[in-house]
Every structure is written in C-alpha cells, then in structure tokens.
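In what follows, structures are represented as structure tokens.
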Structure 1
Amino acid sequence: MAAIDISGVSKIFTDRKRNADVTALSEINLSIARNEFVCLLGPSGCGKSTLLNMIAGFEQPSAGTVSVDGHVVTAPGADRGVVFQHANLMPWLPVWENVAFHLLLGGGQKAERRARAQVYIDMVGLTGFENHYPSELSGGMNQRVGIARALLMNPQVILMDEPFGALDEQTRMDMQTELVRIWQQHQGTIVFVTHGIDEALTLGTHVAVMSARPGRIVEIIPIDLARPRDITSPQFNALKRHILALLRGEKAEQERASA
C-alpha cells in the first residue's frame, strides 16, 4: 500500500469578486511509497501548495480523493507533519519549548517534554541552542527548529512547502544537505514543494513535474543518483535539461492555447 495515494484530484476555487471559477488542479494522479522523498516541481501558481495542503488536510479536493496509509484525508492529523516556508515559531519561547509545544498543549510534564525535545534538537544539529530564542538564531537555524517540531510528532509523512525559499544560497545548500541526513535517519516519507530544479534534483528520490495552471502531473521522474549529489555531473545536468525541456514545452503549449 502506498503511503500517499492521490486519485483523480481536481481543485476549483470560486472567485466571488469576479463571479468566476478558477481551476487550480486538474486530474492529479500520484502514488508515493513509504520512505520516498518526492519533490513537487513546477512554475509559480501551478497548484503545488494547494496539492500539499490537500495532503495535509487543510483543503479538500473538488473531485477525487487523497489518502494517507489507506485512509481518506478529511482533516489535519498527527500522522502528517507540516513545515512551512517560514518556521512560525513562538518568539517568547526558547528552542526546546518551541520544539515540544504540542506536548505542552497535551499536558505533558516539563521534564518529559524537555527530554523528548532533546532527541530531535540533537537530530537537526541544534545541540547547545536549546535555551536560545528565535530572535537569537539565523533563518536556517529557525527552520531546523520547525523541522524538529514536526519530527517530534513522529509522523510517517512530512510535508514541506518551500521551507528554504527565504534563505540565502549557501544556507539553502547547507539545509538541503542536513534535510537529506535527517530524512535518512528518520526514515519517513517527505513531500517537498519547490520551484527550483537544482533543489528538486538534489533532494528527491522522485520529481513530479507539474504544468502551469491548471496544474497537472506532466511526468514523474525517478532520480537514481548517488548521494551526496554532484550538481556538476553529466547525469545531474542531463536530468536538469530534461526537466527544463518539459517546462519549456508546457509554457509554449500554454502560450499557443492562449493566442
């Protein structure tokens, strides 16, 4: 059984101001196995985040179904952790309390919360920063806090919506390396939204290339490259050229249709 199964999913939004319907996604079919790292890649506005939000349970499809571990998704759940573009930390809480926040909501005792948080603080490489506040950390470190918080919920599926988009290039590359290490150690399924081809090829076991709106899956590409990945290798660049050709072909087709 697939960890995530998306079958015949479409999403239509109603633009009440213009009294018109907007089709964001059309006939999405995607099956993601356990422990895969799938990158959703496509141009801005193609519905990548909308699709991720439907897996998370924040939105519902207009048609079709989204299932996680055989159960149709109707609402958010503890089996799915979400990491957003911005870490959305509580600025008045130190790192360890941000990581363990949902345990506090559940009434967990301080010593237990602290001990459980420490496991994931160590995992994301923030040992020694447990008592620092978000304002005292870099953007990349705050994102690590967000990842640790998602991991502590022990979900089998982690959903990430361009989590490194606001970071500088060097920090982004460092975070990509760290995320692969954490994924290999945690052994879960990751769905990662990006519009960066290099990022998708650096991270993913598969890249699902999406068309411009209405978003649909153009091709699902398995990435059989050794890790750590060499972005200068002929194999990497051959995959990059293939994806560029797909995206350019979709853009040309869209321009012809609108002419």
Structure 2
Amino acid sequence: MFSLSGQKALIVGIANAHSIAYGCARALKAQGADLAITYLNPKAEPFVRPLAEELEAEIFAPLDVTQPAQMDALFQQIATEWGRLDSLLHSIAFCPAEDLHGRVTDCSRAGFAQAMDISVGSFIELVRRAEPLMGAGGTCLTVSYYGAEKVVEHYNVMGPVKAALESVTQYMAAELGAKKISVHALSPGPLKTRAASGIDHFDQMLDSAAARAPTHQLATIDDVGAYAAFLCSPAARNVTGGVHYIDGGYHIVG
C-alpha cells in the first residue's frame, strides 16, 4: 500500500536484536528506506554493527546524546552524504537505577534531571537538527509507554518522564506541521528489551499486560516497526501529534 523507496531514515537507539529501534529499522528497510544507524559507545558497537551491516546501513556512527559535538558530527555527515533526511526515530531512555527503583517522591534532583535530559531533551535536540534537512517534509518518531498516562506499578519516575516526552511530541508537532514535518510518539505495551529489563518486577508486568490486553498478546518489535513504517510513509502525511498505542488494546482496559 505504500513505499519508502529512496527515503533517508536515521535510527537512534538500537542496542541489540531485541530493541524496538531494530524492529523499526528492519520495517523501514523492508519498505525501501536507506538507513543511518547509531551506536552509543565502543562497548555497544560490537552488538550494533552486525545489525547495521545486515540492514545495509549507509551511515553507521557513534552517538552519545549527552555529547552535543557527536550530534553535530552525525548531522553534518548526513547532510554531506545524503543532503536531506526524511525520517528520524528516537528510541532511547535512561534513569539511574537508584532513582528508577524508588518512589517518585524520593527521586533525586540529579537523577530526575538526567532522566529528563536523556529521555526527553535528546529528542528535542535531534528534531532541531533534523528540521533543516527536512525541507520537503518528514517524520519524527519517539517511543513512550502507557505509564505516561496512568500510574503503572514499578514504572516510577519514568511515568512523569514519558508524560513530558508525549507533551513535547505534541508541541513540536504543532510547531512543525506547517513545514510538513510530523511528530509522533509510539506507545507499545511492555516489551522484552534491555532497557525495560531494568524495571523492578518486569516479568510480572509482562504477564499482567498479556492477561489484560483484549488480544491477550504482547506487542512485538515487528508490530511497532510496521506502525512506524506507515507513519513514515506518504499515506500518513496528514497525521501528526498522536500517541499511537501498539499494545493489543492494553490501554483501553481499566
């Protein structure tokens, strides 16, 4: 029904073959997009490089979003080699373990600031740098979770952080819509990713989500990827600012 042939897509957040970002990258590639893939640091590179090679990524570069110089270098490389960017996927989040595993009430100021900077501020930074390369329009995606909307046991401070991410998504969608740049938040149910495994009682969350969801199935990274590919396509050109649930209907059950 749609093709991404010739599109240029930047994928930020692949850690391994279980990453949501990898599922999205695979789906975009299957529809014909050319990929730029980043890795966090030298320790992460051996896990990400084989996936980038499998997906025939045209650009493979380091990106620690706490380092503005690395962001600038990445976008300069994209500008030089491609001259434009059509799609951006931001799929990263972080919170220090001692703050993630405690009450929101007890979260340290430093931990909260770090979680907001890496999980939310980095999306703003990436979109701001992508904007000049999206002269013909484009799509910017991030990844949220239902804990932004309702209190989810053990999700703790990441709930308020993801709520901020969803609000940022809506404001940037409003600001960039006239330039035909859409901004979206993908909201899968619980998935077995490396980042999610840091949450206390995560296996319990998975079992509960599968039991509660109308489909009685957890979403997969391929489910998320298929939806992401659609949003990056011309077929979704008049859709923006949404929080898109890919969770088997989990979010509709009280």
Structure 3
Amino acid sequence: MLDSLQGKRGVVVGIANEHSIAWGCARQFHRAGAELAITWLNDKARGHVEPLARQLGAPLMQALDVEQPGQLEALFDAIGERWGRLDFVLHSIAFAPKSDLHGRVVDCSREGFARAMDISCHSFARMARLAEPLMKDGGSLMTMSYVGAEEVVPDYGVMGPVKAALEACVRYLAAELGPAGIRVNAVSPGPLATRAASGIPHFEALLAAAAQRAPLRRLVGIEEVGALCAFLAGDGARAMTGNTLYVDAGYHILG
C-alpha cells in the first residue's frame, strides 16, 4: 500500500480524537501518500482534531457541522479553490439524540429520527453532490456502516434503520455516479471503542461479546479499518462500487 495514493487528494470528515475511526483512516491515507483536507465539528472539537491534522501536514483544515447551513458548501468551495479537484471522500459521522438512541425504535420521536437521518445518511448524499464536479477523473466516496443495518443488534436502536438507509443510499449513488467513474462504497467495521459508539447502552458488554463471537476471536482496530479505506481510495479498487465491505474479524457471518 506504500505510495498507492501518491498524488491523490481527499477529505476526511469525522475525526473527533485519536480513537476515531476517521483518524485511523486519515493516518493510512497519509502513509499511502495522499494529501488531506480534515474537518472538526466545532470549536470544542478543534482542540482535539487540529493537532492530529497538523501531524499529517494537512494543508486544509476547517470546521464542519453538517447541520449548519452553508458549512458543507464552504468546505467544498475551499477544496475547489485550493486543489481544483478531489480524488476521495471519507464520511464517518453519525448521530442520534440520546433519548431516541436509548429507547425503542417504535418510540423514537419524529424529530430525533429526522435528525439522525440527516446527519448520518443524507449528509453523505450532500457530500457526493458537492464532490461530483471536483472528481473530474473519477473518484471514491466512502462511508461507515455497521452490521446493525442488516440484523437486529440489541440496544443499537434507531441507528439500525438509519444505517440501513445509508447502505441503500450507497447503492443508489453508485449507480448514479458510476458513469462519471465515481465509486461509492460502505465500510462496516465491527464494534470499536470510539467516543461515538460509547453512547450506545451496554456498549462494554457488546464489545466483549463481539470479541468472543468473531471467528478471529478479537476486535478490529481503527488502523485496520483505515487500511481497507486506503485500498478503496486507490486505483486497485477501481472496479469496486456499490458494496458494503466488512472489516470485523468475521463478526457479521455469525448472525
């Protein structure tokens, strides 16, 4: 994988700290030679993310809250002004209000469901639309899913239907953008000890059960997820699109 992304430029959305999946991906993109644009959610997150971005020599860093009007457009405008093109996008953000995440799907509020879908799913489609004119020679769009999109995972709640919608979105975007040489894939890691995942009820028990259940008898690390994403961003995956790819020590096969 060394230098497999040399000369390529990509944007990484979703780093919160050094434990984030998006950080593991950013490190692997950088090791493979890519130049990166990196975002943080808000001023509070900036203190954690900016030092990481500087470690990678990211030439473009800025705030991105997909709920704030104009911020997503401003990011892609900045990319267009700085680089004039884009080769790949990593979308690694998800959110549901705690009151809805911790309850039954049948009890989820209209507002909570809509917000979870907007941040976790529709924002990916919006990024794809803005990236399309910058991917003049094709490109790669990647997002993060979870096995809860396909099977009922206890305590995963409303994020199950949201991730299922995200995987369907991947397939439709792949069909629509394929003629332009733009590939779209979802990556589905096993349970990981990230800040976002810690909001899921009984998450420590879920981690322990996953390590015991997975055929490889272990959890995966963010660098292993990143290695798959670095492959998907490169030319070696130029014939792969519309997929949900598992990197979970085999966890998903024992549903």
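Nothing in this text is a laboratory measurement; each read-out follows from the coordinates by a stated rule. Here the structure is a predicted model, which is why all the values come from computation and not from measurement. Cβ atoms are built from the backbone, for glycine too; each structure is taken alone.
At a glance:
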| quantity | calculated |
| --- | --- |
| Comparison of 1, 2, 3 by distance in nm of label points 7 Å out along Cα→Cβ at positions 53 and 157 - largest value held by | 2 |
| Value 1.8, calculated as distance in nm of label points 7 Å out along Cα→Cβ at positions 229 and 245, assigned to which of 1, 2, 3 | 1 |
